[in-house]
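Laboratory data are not the source of any read-out in this text; all were calculated from the coordinates shown. In this text the structure is predicted, and so the values were computed from the model without any measurement. Cβ atoms are built from the backbone, for glycine too; each structure is taken alone.
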Structure I
Amino acid sequence: MIIVDSVGWLAFFKGEPLAERYRPYLLRQDELLCPTIIVYEVCRRVELDAGRQAAAVAAAQMLKTRVVPLDEALATAAARVGIAHGLGMADAIIYATGLTFGAELITSDEHLRGLAGVRYCAHTTSGP
């Protein structure tokens, strides 16, 4: 199982160069878990940037994955990993979801870099 963080989904929907690093994971739809907080983060950003229709299209794509709701067990696990690793709420929920389900978390978030079960995708810069 894998989780693609919000940055990967957003890069994919916006057609950014970083999307190529996430594409192999996003194509493994039957292996994808999507915590509801990622649905929130992505839909919010897409709606702000491109409108409600674009957000609905993004949500429909994300809902083809196995969506993982936040329940009390996951919330308490997130609180523990948030404290242990100094993570904010969203990152803690996403990371705890990965740990709970044994899923690899694919992210470009520096806060998660180096944690067990995390595969970091560095932002690349184009240059001469």
Structure II
Amino acid sequence: MVDRMEWKKTPDKLVKFFEKKVADVKCEKRKMFGYPCCFINNNMFIGTHGENLVLRLGDEDRKMAMAAHKDIVTFEPLPGRKMGEYVVVPERVREDDTLFDRLLKQSVKYASSLPAKERKKRGSK
């Protein structure tokens, strides 16, 4: 028997922040695991997960962001399951519009540079 981990709902304040920041970004908005996310060419570049906001960054941008801001960490949706290209953006960084907008722009640019992924079909295997 597998224990199911209960994931927390994303706070309304964070959902509103997310929606405001991606409002003008040309992308597909949809949910993944019940959380709002955005995709370019079926590549996720931003999303929420519980109380976290996550961004997908290229290697150099990710290393620079993490070096400059010690509270930006690799996203780990489950213990031991790090998603290497994704970082958790803490509230302190989100409150700095200039800083967050720069990171979001880097994320959009990186996702746009990736090859398009074929969208997985839902249903039985």
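Of structures I, II, which gives -17000 when helix-only ellipticity at 222 nm (-39500 (n - 2.57) for each DSSP H run of 4 or more, over all residues; to 500) is computed from the coordinates?
Details: I: -17000; II: -10000.
Among I, II, the structure yielding -17000 for helix-only ellipticity at 222 nm (-39500 (n - 2.57) for each DSSP H run of 4 or more, over all residues; to 500) is I.
As an exercise: mean count of other Cβ atoms within 10 Å over residues 47-54, calculated from one structure in I, II, equals 20.4. Which structure is it? Intermediate values should be presented prior to the final figure.
Values: I: 12.0; II: 20.4.
Computing mean count of other Cβ atoms within 10 Å over residues 47-54 on every structure in I, II gives 20.4 only for II.
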> If we compute FRET efficiency 1/(1 + (r/R0)^6) of positions 15 and 103 (r between Cβ atoms, R0 = 30 Å, to 0.05) for structures I, II, which one ends up with the highest value?
Replying inline: II
>> Given a value of 1.06 for Cα Rg over 2.2 N^0.38 Å, calculated from one of I, II, which structure does it belong to?
In response: II
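Any idea which of I, II comes out highest on mean count of other Cβ atoms within 10 Å over residues 7-14?
On the way: I: 21.1; II: 12.5.
For this comparison of mean count of other Cβ atoms within 10 Å over residues 7-14, the top structure is I.
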> For which of the structures I, II does the calculation of relative contact order in percent (Cα under 8 Å, 6 or more apart) return 24?
Replying inline: II
